[in-house]
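A.B. asks: Several structures are given next for inspection.
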Structure I
Amino acid sequence: MVEERGAIRHAVEDLNMPVLGICLGHQLRAEAMGGKAEKTDQYEVGLFEIEPTEKGLNHPLLHNLKNSDKWVNVHLVEVDKIPENAVILATSKKCKNHIMQVGDYAYSCQFHPEVCGHTLEGWLNIPNIPEALEDLVGKDGLQDFKSSMTDNLNANNAASLVLFENWCNLVFK
């Protein structure tokens, strides 16, 4: 993914292009800008609350989001070294970098705000993914994940809309 990292770096540094990286996009953007993403033993599979950092408390990206909002996470890798000049805006109990800003218009998140009704079904149709998730969380854990995603979908979509609108207001002034 060398070319992708180069394109991301060019978009952020040279073009000052608005970017909203999600999950792998969060990790690639961190690496493209000089950070590092590594496999973690503190993986998150399921719904998790995130909390603003001190710098995120009054940040416009997090405006009108509640600490009780639960976000869908499926990641075994996390950004463990942030790029120079990056600002971490939110964390979780297991992941120290859930939302990050680099530059004026480049934001990213480790969780999945794009989740909709068919997302999990799509993920589970990817070869070997159901088995890998079951290995991580167990058969009951995978069923609990499916149920909690379905039960939380409306609240997650509402919070995701707020996040996306906040991002648009920041980058398309």
Structure II
Amino acid sequence: MGNNLCERRAFWLFIPPIILSSIDFGLTLYGQPSVYWAGNYSQANEISPSFATALRFHPIGFVALFAIWAAIFCILILLLPEILALFLTVAIVIGHMLGASTWLAYRFHSYQSAILLILATAGLIVFSFKRGQAIDGTAAFHWERTGLPNWCRWLTIVVLSAIPIWWFVIPH
């Protein structure tokens, strides 16, 4: 453990959501119609309102929002107690697996690829969780070593959690 702020095992918990979100975002970009790539960004095809707005702005806006989203979930996985970090990881993975599977099955007409993605995701979750899980259930980030009060940790968690709740849960 040493004096590090973060346990190396935590990075295993990043792998499934980063891989699945990257696949989902890659398929989203790849699945845009030719009229979109000709510069008519208003023809973006995306079910998530927040990411659809970014796509309609410009593909670079979509990529930037993806980077922000990945940073948010990685920070939350670090700060949350382990059971909540695992819960969040699974929720993100399932959400992006659903998004990617939808692209594979409906846009690219590859039902078998969607099924293979589901199986690969299950294996990835099991492997990563076995590598990244703590025996004692502690968070991967050692907040106490920052010298900041614990309420700052929870305030950070609440603020960072509010962003994806706004993006994905609250209709707008």
Structure III
Amino acid sequence: MAASAESRHPVVRIEALGAGGPSSEALRLELKARLEEGLGIERIHTLRALADHEVRVAAPFIALRIKSPRFDALELEERRSLFHALAILAPARAESLAIEVLDQKKLLSLGSHEETRAIAAVTLGEVGRTEAALESLAHHAERRLGNSDRVRQAAERALALVQTRLTSDGRTE
């Protein structure tokens, strides 16, 4: 395991460090280096690898990155990749965080924040399995004031997906 922690492959290092538990300082530093520093494209590649290899120990760090006040400043593809990775690694956490982000309205909302809210709606369409997800999407799909067209349309599409999923699971009429 010690040799894996020294690997030149970031995902192998993260997996090895995660074996020491998610509170490991070395793991925290490695994830910080991979998810917060360097070029955006490198961070996106790391996120895709973490999702592809289902490195679940990274989920709490990804959630913290999404909750960061600087999240809206990231490139659109990186924000999508963060939500996608969290949806793969911790679907229930992705659902609750997507509801939280979708419900965040700002008095003076920038385009990037509306993009983020639309990504949150899309994520709910992918992983939403609760009545809370259904209610949040229904609210944002119908309400025009306070939502951009991008958010409303994303919420409409996601609402249809969640309704279909819940109906097929026998959880709603």
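Where a number appears in this text, it was derived from the coordinates with a stated rule and is not lab data. Small disclaimer: the values here were computed from a predicted structure and weren't measured. Cβ atoms are built from the backbone, for glycine too; each structure is taken alone.
A.B. asks: On distance in nm of label points 7 Å out along Cα→Cβ at positions 11 and 163, which of the structures labelled I, II, III is highest?
C.D. replies: Values: I: 1.7; II: 2.2; III: 3.7.
For this comparison of distance in nm of label points 7 Å out along Cα→Cβ at positions 11 and 163, the top structure is III.
A.B. asks: Looking at relative contact order in percent (Cα under 8 Å, 6 or more apart), point out which structure of I, II, III has the largest value. Numbers along the way, then the final one.
C.D. replies: Numbers: I: 26; II: 36; III: 15.
That would be structure II.
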